[in-house]
Structures are given as C-alpha cells and as structure tokens.
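Dropping the structures in below, format is structure tokens.
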Structure P
Amino acid sequence: MHIMPHCAIGPVAFSASLHVDAVVPNFLVQEQIDQGLGHGLLASPWQVNDGHIELPTNPGLGFEIDENALKHNVTYQEELGGEFFYESEKSPSFMTGSEVIRAAIKVAACDMSIAYPITPQSEAAALIGELHAEGYVDGYFRGESEFAVMSQCAGAAFGGARVFTTTAGPGTMRAMENFPMWAGSRLPIQVCVTCRGINSPLSIQPDTLEMHYLLETGMLMWHAETAQDLYDFILKGFIVAEQPDVHVPIAVCCDGFFVTHTKDTVELVPEDICLPPYDPYKSPVPCMDMETAPIRMMRDPFVMKSNYIHYATQASWQQEIHAAVERSRKHTISLLDGLIDIENGDREILVISSGTAVSQSREAIRLLELEGIKVGLIKIKTIRPFPHEEVREALKNAKTIFVPEFNVKGWLAREIRAIIPDNDRVYNGPHVAGGMTMPSEVIVDEMKKHLGIKVQSRV
C-alpha cells in the first residue's frame, strides 16, 4: 500500500514533509498547494519540474527564510484604537439595554446571528431579527435550543462569518459545552450574556453567578456597568476578539434587567459608520480546514488517543488558548482606556467591583461621604483577561477592601484574594443572590458593621 501525504499548511510544514517522504519506502506522491512552495517567504522557493521537486541539500529543513519579505508581508500593530475608532459626532439616545444591543449590531457589520428565547435576552434577540429584515445582518434564524444555537454559531464561524448571539442564565448553562469548544477552535464569536439567576428555585432576576462558570472556558470576558459600556464593549469586543494574535470568543456580560430593561442615555455613532468587515483569513487556524489542529478535534472524540491527536497536543493547545487571552491585554487596554477605572484610589477603605454593583457602590460611597467616611472605588471592566497587576497596584495601600457582588458565592472576591498579599484585607461582600436587589443602603450598613461603626435602624 502506497501513501500520499497531505500538507496544505505552508512552506515550512511542506519542507518538513519532503524529508519524511524521502525516507518512507512506500511513498507515492506528496500533495501540496501553490502557497506551500514558499513564494514571498523563502529565499529560494521550491521549484516543481515535471511534477517533481529535488530533495533539499541545505542544512536543517533545507531552506532559508527571506527576512525582508517577511517584514514586508507580515505587519504588527502594537496599538489599536485610531485605526478603528476615532472621534466623531455622536448623538444621545434614550433607550433600553436591549435597544442598545440592537444599535451596536446595526453598525457592527455582523454576518450571522442565531437566537433562542430566554429572559431577559429575548427582546434583544428579536430586535436583531428586525435588523436582518432591514438588511443589516446577513443571516438570522431561531435555533432548536440554547445548545443548538451555540453549535450553529460555531458552524457559521467555521465558515468565516462574524457571529453574534445572546443568552442568559439557564441558557448559558445549557450551552456551556460549546464555549470552550469555541475557544479551542479559535472562533471569535461574540455572545452577550444578560446575566440572570441560575440558582434553585428558578429565578429570572439579576444574578452574576453564571459568570463564575465562564471564567475558565478560554473566552474573553468583559462586564458592562452601564448601557454605554454595553454599546462600546460590543463594538470594541469584535475588534479585540478578531485580532490575529488573539482570535478567541468573547462574552460581553451585563446584569439582566438592571441594564437590559432600564432606560439610559447612550451616545451612539452615526449609522453611516460601521466596523470593517471580518477577515477570516487572518485567523491562526485556517478556515474550514478539517486536517489542521485543533479543528480535527471536532471530528475525533477528545478522549481518543491517536497518532495525530495525543495528550501533549491537548495540553499545549489549552496553554495556547490561555496565552491568546493574555495577548488580548494590549489591545483591550488601548480600546477601553485601561482594564480598570479608579476613583479616589489613595483612600484606606476601597470598594472594588464590576457590573452594576459598581453603580450601587458609587451611591453607597456618596452616602458614606455624608457621614464623613471616605471611601475609594475601583471598577473592573474585564474579567478575562483579569487585571492582576492593575488591581495589585490599586490595592497596595488599602487597609480594608469591600467587594460587592450580585451572586451568593463571591467569585470576584475570590479572584482578588488570589492575587494580592495580605488578602485578609478583603471582605467578601456585601453580596446578594437569587434575584435580590442590593440597595445602596444595604452596602452602607454592611460596610459600617464590618468597620465597627454603629448602624442606625432603618424603618
């Protein structure tokens, strides 16, 4: 039996294949593509004469990289921002968070959106359907379930589409298996997670516990405090996620109802301005190439040990995904003006939080100021990548640190405790769960109790 090796990756891999071919006794023919011959990359591209290539005699793999050609053909841009975002006339609009999602996708040059109804994201999904009818989104349909939706999103992204979807709470849980698959396949899909309760008994109220389950999926995670954040994060999220050195999915999270169903004033860009289209050929994984790792994994079970996919491949690829998340830092810092915001960071008492808990904390701090209690505020904008160094620096002089959260476990407090010295300074709370609201007065009272300050009874 003869063998016919296949190599459609590029000239380096093709050169390695030639060496293997030369020592295989039952070799018949080597498949290749014109791009694999090395024009524009190798100092001396491989020459095909009468269907044959002479075996290399030079050291190593037998070729030399043309460094000048490489510099000409491959560009690196350290900073983002000006290329895609610039100051323009903006118009204020008073709208709900669901309408904000629609407004962002209208100018996002989105190719495909797939939907499945679940509170509180159903309205946003329906509004994107209107955009499809108006010609702003190329493809749109309703899936059979949340799991089906996320699988169909993957299929569209494999085909080279810019893909956007929405989900919430139990929907996130039902679709969970897909999110690490997205990341492992280097698919820059964006999902807007309109966080709601996943605890028992079932709740449709705001709760961010589902974000805890997304932390180690390999996705980027940004957490919007306001409707303006949500609008900006959606547009800028596409740009960061699609960078060739990143190219992983992104979850833009917001607190359901608090953001999705309340109205706020949002500055929108003119509708004749939109994002540049997605270029799937900048992906680090060839589009629809089922022979190149990790896409082959979609065809073979993860647990299968074969001569192509083995344990080392799995381990190294997981490391690469997390490295890609870290590489997003420089792009995110540029577009979001940093990973955190600081207000009065020199004070001994600090509140650090994300999402709408920041808004509630800001009002609590105002109330404490009236009593002469000085408190600073740190707003975390990105959960993945987590702002480790920024947080350590911001908290280095704080004596007491409060972490208000809309969930029962306090996952953000855990993240902070894990990265700072003297972490007994961190108070895990206040937090509420199960859809409860967290009035600023509750934050005030719990902070005062922990500080040993007498709390007046409230009627």
Structure Q
Amino acid sequence: MIKDPFQRLNLDREILSVSQLNGRARVLLEDVFAQVWVEGEISNLAKPASGHLYFTLKDSQAQVRCALFRQNAARVRQALRDGLAVKVRGKVSLFEGRGDYQLIVDSVEPAGDGALRLAFEALKDKLSAEGLFSAERKQALPGHPKRIGIISSPTGAVIRDIISVFRRRAPQVQLTLIPTPVQGRDAGVQIIHALQLADRHGFDALILARGGGSLEDLWCFNEEPVARAVAACKTPIISAVGHETDVSICDFVADVRAPTPSAAAELLAPDMGDLQQRLHSLQRRLVLRMQDRLGRERLRLEGLSRRLRHPGERLRQQAQRLDDLDMRLRRAFEQQFKHQQQRLSHLEARLAAQHPGRSLALLRQRLDSLAERLPRAMSEGLKQRRLRLEHQMHTLHAVSPLATLGRGYSILLDERGQAIRQAEQTRPGQRLRAKLADGELQLRVEDNHLTPVTLSLLD
C-alpha cells in the first residue's frame, strides 16, 4: 500500500502540463474522497435546459461548488431552492477545464431550513403577531391616480417595464422615480430613506419594485427596518419585489402585493379604453333617461291640453286624422302591390338564369378553354423539369469526388476501406491505399510525426 498518495504521481521526476496536473489531481481527489456526506445551505441554484443542477453549498465560513446531474436530479423528491439546508452525498472531484474544485452529488436529503430562511420565518411570525399583516390596516388603491412614485433602481429593466405599461394604458399619469439601490450591504438604509422621501411628496400611490434574484439578492426587502418603513407609509404602496414565485416580508406589509413590477403598473394604470367606453355608456344612459323623461312630460302635457280643448275641435282633429289614415292606407296598399310585382319579376329573372341550357353552355365553354390550355401546360411543365434535371446534373458533377480526384487529389484508405483524415489514424509501418482519378497506389507509412523521437546528444 502506498502511504504517500503523491508518491505514485512521480511529481519529482516529471514535468507536467496544466491539463495533466488537473487530470492527476482529479484522480487523486476521487480516490481519496470517493464518497462523502456534506451538510450546508444551497445558494446560487442554476437550472439550465439540460436538466443538470448546479449550486453552491455553504456554511458560515466556506463554500463549495456542487453539480447534480440529470439522472440523479430526477431521484430528488424535494424541490431545491436557495436558502434550503440539505445533506448531500457524492465524490470530491475537479473540473479539469477550469481547475475548479467541486462536489459531484448523487443524493440530496433535507436538513432543515437555512439560516436566511429561518430568519425570514422568524421575522414573518414577529411582524404578523404585531398585526402588520392584517387586512384592517391596509389602504385601498386610488381608482384614478394622477401622480405615482416609483422606488427602484434607475438602471434596471424594472423601471422600463413600468413606464411601458403606463404609456400604453394611462399616459396622462405623472411618474416620478425615487432612485435607490435594491441590492447590497447599504441597500436597506437607502430604501428606507427613499420610502420616507416619497411619502412626504404627496403621491397618490407608491410602487416598491425590483427584479428577480436569489434569496440573498432580495434580502434587503426582508429586513425589519425596511418592513416597518413600508408599514409606516401613509401613501398606498404596492410591493412588486422579484418574480411571481418570490415572496418577501415587504409583500406582506405593503397594502397590495403584485407578482411582477408590470402587474403593479397595471393595477394602478386605468385603461383609457375602458374609461372611454364607460363614459360613452354613461352618456348613452343619460340621454335615454332624458329622452324618457321628456317623452313622459310631453305626453302629460298633451293629455292636459286635450282636456282643455273644445269638443268640436277634437272632432275636427279626429276627422282630419281619419282622412290622413285613409290616404296612408291607400299609399301603403299601392306600395305593397308594386313591391309584390317587383318581387315577381325578380323571381322570374332568377328562374330564367337557372335554366339548364345556359349552365351547359357555360360548362362547354370552360371545357374548351381547359382543353386548349392542357397541351401548353404539359409542354411548359416538361420544359421546366428538363431544365431542373440539367441543373442538378451540373451540380452533382461539381461536388462529385471523381471530379476532385481528376484535379490531382487522392483519397487515402486503410485496410478496412475507411478514409484517413488525421495523422492520428495511422501508425508507422501501416499499409494504405491511395485512390487516384485513374487507378490505385499501395503505400506504407514510414513516420506519422506523432511518436516522439529520441535523439542522442553525441550525434
């Protein structure tokens, strides 16, 4: 048994390349740490389309890169996330391409929540017990805001998404950006200052927004001073921190939680189309109510007027109305009679148009036209196919290996008839065939310039 693991590497007698060093270091690590259990907290979890999982396992003092390949990841029943404390089993290895020390994981078991997750739950329980999450203290959002303050980073895509939504839905709303860092050590203090500043400016509503990230990236929104600053805002505030799956303490404290910054903008931006449609609807209802009221008052007035008129006048009016109805009846009868005559003429014309003889004549003309077009179409089709065949013959001749051989090139074939493309495929003394444009040659490899040649210094 070799007591010193470095003894078999012959490092004192051989000069290694970087790739050779990394390869031997990987073998050594995998031999010494063939299977180990490590406990830590998941961070920087990545899930590429390949199905493999890559993350960092850390504790309070150190961290190590981990790789969980697809076949092993399929056996993990628990959904992995940042901040989750786990126990993993695997072998210690080395990624030779970058020289990175890593742990190849084949099994994952839960070990309780990580430190950040425990701190998150503790603060959540504390603030909930104080009543900061209760629905009674939350304010309603304004229906038609005029001035809105946005607390976010001025350089991220979040502010552009919010502005885009307001331009599309409510361009009349005035937007004011209160810039603040949303990540880093001093981000919490800056966010508190921005909240207090925005709350004093008399906005109709506030939007606290940030893009997605890991639990560590969003931690400033889980700090107790920031949460209490959000709760102290007199202005209605929407929390739009992270993606739809991300949840922060500020989401619970804010008056409204939006899944994304764009969704927050849509909650505050009244749709101009809907407002116009509602206005038109109210206008139509008002006009109808006014017309109905005027109609009823007109009828009432007419009723009163009739009650005040002389009976003889009413008789004369009724006689006049009777004459009018008689004339209208005669005109209606004449119009109906003319309409029926026109309809009869129209039906007769349609009947004549549907006569079978006319249809047969049209079909005969169409048949004669198609008979004339058929020979021309066949001739044109044959011509196009002939041209296409000639073009393909020229193309095939241009890419033919025989044409390449005719220009002086040759193809080297081994004993099995496989083409030789690299010097590594040959060995000294090997028999080869060289295929030429006309005939073949039998060749033998003298030297492929791959095997090192030792030269004597005395020569």
For helix-only ellipticity at 222 nm (-39500 (n - 2.57) for each DSSP H run of 4 or more, over all residues; to 500) computed as -10500, the structure of P, Q it came from: P
Looking just at mean count of other Cβ atoms within 10 Å over residues 181-188, which of the labels P, Q belongs to the structure with the highest value? P
One of P, Q was used to calculate distance in nm of label points 7 Å out along Cα→Cβ at positions 189 and 349, giving 4.5; which? P
Figure out for me which of the structures P, Q the number 1.05 belongs to, where Rg/Rh (Cα atoms, Kirkwood Rh) was derived from the coordinates. P
Comparing FRET efficiency 1/(1 + (r/R0)^6) of positions 173 and 277 (r between Cβ atoms, R0 = 30 Å, to 0.05) across P, Q, which is largest? Q
Relative contact order in percent (Cα under 8 Å, 6 or more apart) - structure with the largest value, from P, Q: P
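Read-outs throughout are calculated quantities, based only on the coordinates presented, and are distinct from any laboratory measurement. Keep in mind that this is a model prediction, so the values were computed, not measured. Cβ atoms are built from the backbone, for glycine too; each structure is taken alone.
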